[in-house]
Structure I
């Protein structure tokens with residue numbers, strides 16, 4: 001899937017550069033605005049992906065646009081065999097910084113981060129969405145003048161918790177598959193209960209404990225099967 005070394009222009013104005021990240025969704029590349037020279041991030045997803053989510057994520061970003069710490073989407077569309085999302089280039093993730101700091105933040109740092117993290121989650125909730133994959137990798141620092149600003153990313157698993165027309169909360173359900181990252185998932189999520197705002201907040205609480213202590217109590221427990229891991 002790698003496109004490095006090829007001259008590729010996205011949306012007539014963005015030039016694709018080197019790969020800077022990857023995930024289950026596809027790959028992330030550094031890009032450049034041809035007109036201004038500004039660096040941007042380009043998220044690519046194969047049009048043959050088994051579970052495409054980039055178009056949905058672009059719509060979520062559009063709904064959240066304008067919020068502090070929400071990356072701005074410059075362009076979304078299809079180029080060749082890929083769905084493409086062009087957005088603000090950001091800095092290192094909380095996980096990157098945590099490792100850089102030898103896997104321990106001071107209490108002061110954790111409290112300063114908590115203020116921003118909570119604000120990001122609160123804003124997303126105010127727009128009618130739950131994130132459903134709250135983890136250190138999905139919070140990135142800004143760059144340049146916004147180097148101290150925490151940004152929230154990766155809304156491919158986000159879900160509306162209220163009906164946009166009636167404003168009625170989604171119903172309680174059981175026997176749901178686990179959505180998100182097992183390490184930071186809430187107890188109810190592991191029990192198969194439909195996620196809501198409380199589960200995002202519980203996951204955020206686990207992140208703060210992780211930052212204070214260096215690990216979570218259940219880290220290192222080995223599951224014999226993938227099913228056991230998610231149960």
Structure II
């Protein structure tokens with residue numbers, strides 16, 4: 001299962017986080033929310049689409065994912081540049097965006113997604129998440145945000161934290177499977193040592209060093225030993 005089908009499956013089994021988000025937006029007098037990690041944590045596997053959590057209509061979710069609208073969505077673009085919450089969808093919001101980005105908005109309106117309030121969240125491992133509450137009718141967002149902006153921001157941070165913890169779960173899995181020798185070989189590779197240098201330092205043959213580096217690369221999903229060393233450093237495994 002992949003693409004929009006996999007996303008819809010995750011939505012169906014999303015559990016507590018999604019139920020809580022549904023209840024939260026209803027308490028604001030709104031109907032829809034969306035979360036996306038626009039940039040993944042350093043070294044984390046997967047794609048931003050894998051973190052998409054929303055109660056948007058299934059048809060719109062499928063179209064958004066299949067057509068890679070994340071790459072053109074004005075809200076996603078602004079979230080990468082802004083560290084402050086912002087409203088989107090108001091009259092002049094789209095004037096500085098090109099036609100393709102405006103097209104995403106026009107199509108979203110067909111599904112009752114007219115305006116919203118977005119909270120960008122920047123994390124310590126380089127990740128950027130965004131949480132948005134949305135409305136179908138103009139003026140609803142101003143009313144909701146007017147009395148609950150702080151609550152929305154706090155909920156966004158907590159929701160983001162839950163998604164980040166699920167994404168980072170792979171780090172603990174890999175950390176427990178990397179052997180001490182694999183860590184040592186990766187560490188000295190990151191320092192610029194050749195296979196022969198590492199073997200001399202650790203008292204290993206070249207084939208033994210390559211064996212450990214090959215295992216580490218497979219566990220990290222790396223294309224070669226240098227890539228593996230970079231991923232391990234980014235994931236704070238060394």
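Only the coordinates and a few stated rules stand behind these numbers; no lab work does. Quick caveat, the model's predicted, so the values are computed rather than measured. Cβ atoms are built from the backbone, for glycine too; each structure is taken alone.
Please compute mean count of other Cβ atoms within 10 Å over residues 79-86 for structures I, II and give me the label with the greatest value.
Max of mean count of other Cβ atoms within 10 Å over residues 79-86: I.
Computing Cα Rg over 2.2 N^0.38 Å, for residues 23-86 alone across structures I, II gives 1.22 for structure II. Match the computed value 3.1 of distance in nm of label points 7 Å out along Cα→Cβ at positions 159 and 215 to one of the structures I, II, and report its label. The read-out comes from structure I. Suppose relative contact order in percent (Cα under 8 Å, 6 or more apart) works out to 19; of I, II, which structure was it derived from? This value belongs to structure II. Looking across I, II, the calculation of helix-only ellipticity at 222 nm (-39500 (n - 2.57) for each DSSP H run of 4 or more, over all residues; to 500) that yields -16500 traces back to II.
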